[in-house]
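For reference, the structures are reproduced in the following blocks.
Nothing in this text is a laboratory measurement; each read-out follows from the coordinates by a stated rule. Keep in mind that what you see is a predicted model, and the values were worked out from it rather than measured. Cβ atoms are built from the backbone, for glycine too; each structure is taken alone.
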Structure 1
Amino acid sequence: MKITFKGDYALKIMLDLSLEYGGPLVQMKEIARRQDIPKKFLEQIVVILKGAKYIRTVRGPKGGIALAKAPAKITLGEIIRLIEGPTAPIACVNSAGRGKCDFENRCAFREVFGEITHLINDVVDKTTFADMVERHVAMGRKRVMDFSI
């Protein structure tokens, strides 16, 4: 599994909105500033998240965006799959059964990559955005996330 900038930004948007859950609507320019996401990229991701009913939007001067569900009801796996597709590192082990190949029955790697996929799914499907809010708060930060390496 590889998380692209788009996937990373989507996760950051969801965490930002999770931190604000139950409060007033959040303006996209604030999320863009806090998470250092280019506004055009943010707008594209918001359209996807809204279409999948993870967020709701309100237009106008007092408008903004908010989560459509409680953070405890949304997992990392849902957002990763929405933006990135299957979590399998190779096509022949993804859960949709796509990507079968002629070497499937004699491939020494298939079982290992199947185990890796299972482990990834186990983590991302059990981890909710409420869990991520707890982790974020435990790190002693309120809003700004810094993923610098």
Structure 2
Amino acid sequence: MTCHARNKSIDGKVRHVLDSKAWQHIDNTWPNFATEPRNVKLGLAIDGANPFGDKNNAWSTWPVLLLIYNLPPWLVTNKFFMLLSIIILGPESVKSANFDVLITPLIEELQELWEGVRGLDILRPIGRRQFIMRAILMWTIHDFLGYGLVFGC
């Protein structure tokens, strides 16, 4: 979770999300957040699917995934490290009117993570293992339908 603190690109090429302008913007805007390398930067991915394969809107499934960008690039999208935070099932397509209600618990947990929660770093010596971990949502990843849901369009 702290490999990004010691693997920043020195030649200006983007090899990981930590070399992006978004990562730098977060570090410059919230320097207290950036000083703790164990703080987590997240991405939110939303996409709808019809698990039954027929081409109608009789049923839809919407997984809401969180990606942890503190990990090395080859692990960020590994299935063992993607967090399935919500799965929205229903006989009708998700509409923007009810999407806000369904995503509210996740938003509340992200706000709690921004304030900070107690964490335990087992790699540190016994007296220095506890720390306050914070998390920030860097961006969302979705198609145009997901974009409309996230932004209420």
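Among candidates 1, 2, the computation of distance in nm of label points 7 Å out along Cα→Cβ at positions 8 and 24 that gave 3.1 used structure 1.
Thinking of 1, 2, which structure, once semi-axes √(5λ) of the Cα gyration tensor in Å, for residues 32-79 alone is computed, gives back 19, 14, 10? That value comes from structure 1.
Tell me which of 1, 2 gives -8500 when you compute helix-only ellipticity at 222 nm (-39500 (n - 2.57) for each DSSP H run of 4 or more, over all residues; to 500). Comparing all candidates, it corresponds to 2.
Work out which structure the value 16.7 belongs to, where Kirkwood radius over Cα pairs in Å was derived from one of 1, 2. Only one of 1, 2 returns 16.7 for Kirkwood radius over Cα pairs in Å, namely 1. Which structure, out of 1, 2, was relative contact order in percent (Cα under 8 Å, 6 or more apart) derived from, given a value of 25? The correct label is 2.
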